[in-house]
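Laboratory data are not the source of any read-out in this text; all were calculated from the coordinates shown. A quick note: this is a predicted structure, and the numbers were derived from the prediction, not measured. Cβ atoms are built from the backbone, for glycine too; each structure is taken alone.
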Structure I
Amino acid sequence: MILSDSEILRSIEVGAIVIEPFRREKLGSNSYDVHLGRTLALYKDEVLDARSHNQIEYIEIPEDGYVLYPHEFYLGVTEEYTETHKHVPFLEGKSSIGRLGIDIHATAGKGDVGFCNTWTLEISVKKPIRVYAGMPIGQLIYFEVSGEILTPYNKKNSAKYNEQTNKPVESKMWMNFP
């Protein structure tokens, strides 16, 4: 079951959901709008290797925006830091972003109970487009969980994305290999 606006607010009041900064006007009927952070990242190498730590370079979005191109793959980050202790968060693109040809995630739209961080966005575009820090980029939807959570994400020894950051985080797939 998806949480309504009143249930999201109630969960924030009891600390089951944390959104910083929280702006009440960004709360929808059953979602919360998140915004593009100031930093983007690009992989340095043309060919990525799933067994290697692929390095990234950071780009700060200037006040007059930054143009994204279809032949590139960008990592972005949300302005919002979130914590989710009793619900499963899903990050989806906003329809107005999709109508501009911007995809914000390739496969990683679902978070885990216990995820406490900003969200790294996997951005690709259909046409060149200028984007701006602080623009609405997606929406978080929260689902109820049935049953007890034995080990939340932030308590797992195998969790690779626990280090708090306000920058995009590159793939850590290489950590899955011996």
Structure II
Amino acid sequence: MYYLLVSQCIDNFKQMAVWLDKAEQHAAARKLDVNIFMDGRLAPDMRPFTYQVQSASDYVKAAAGWLTGQRPPKYEDNEKTIDELRERIRKTVTFAESVPKEAYADAADRYLTLPWKQGKVMRASDYLKQITIPNVFFHAAMGYAILRHNGVDLGKMDFLGQLDFIDSPRA
């Protein structure tokens, strides 16, 4: 179960790279610098697009790490360009996908000691359910909405990604 749910978060996070491609296409068609999207936000008190990608990255790599007894890699959060965000996505996905399914085997029995909550622990299931999944999807949705708000041609399938249909076994 843990592997499957983290994989779902990874797949959603990968879609952000597709959105960056579409943002580049949008900017090129309008002769704009694609990096104008980096500071995009929906409200004045909202964190910008760059932060949304960075945060989704942090939650994906943290889940792959903490749920399997590893310390996740730490990134600088210093991306300034679309290409730098694309590289962050690549690094995050590479790390998260490098964790084998078997590494999640004892996740159900794991209690996590998180560096930002000293003196407290959290069941792995609660961490996944209450922190990872909602935060990955929240930050992905905000990043998606920021690009849409700024005219990038994104639709629901750009958020969902590829759907893997198969022939009906009853046919």
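Remarks
- In this comparison of I, II, the computed figure 16.8, 46 for Rg and Dmax of the Cα atoms in Å, for residues 9-80 alone is attributed to I.
- helix-only ellipticity at 222 nm (-39500 (n - 2.57) for each DSSP H run of 4 or more, over all residues; to 500) derived as -1500 - corresponding label from I, II: I
- Relative contact order in percent (Cα under 8 Å, 6 or more apart) - highest-scoring structure of I, II: II
- Winner on mean projected area of the Cα convex hull in nm², for residues 73-136 alone once structures I, II are ranked, highest first: II
- Mean count of other Cβ atoms within 10 Å over residues 113-120 derived as 8.8 - corresponding label from I, II: II
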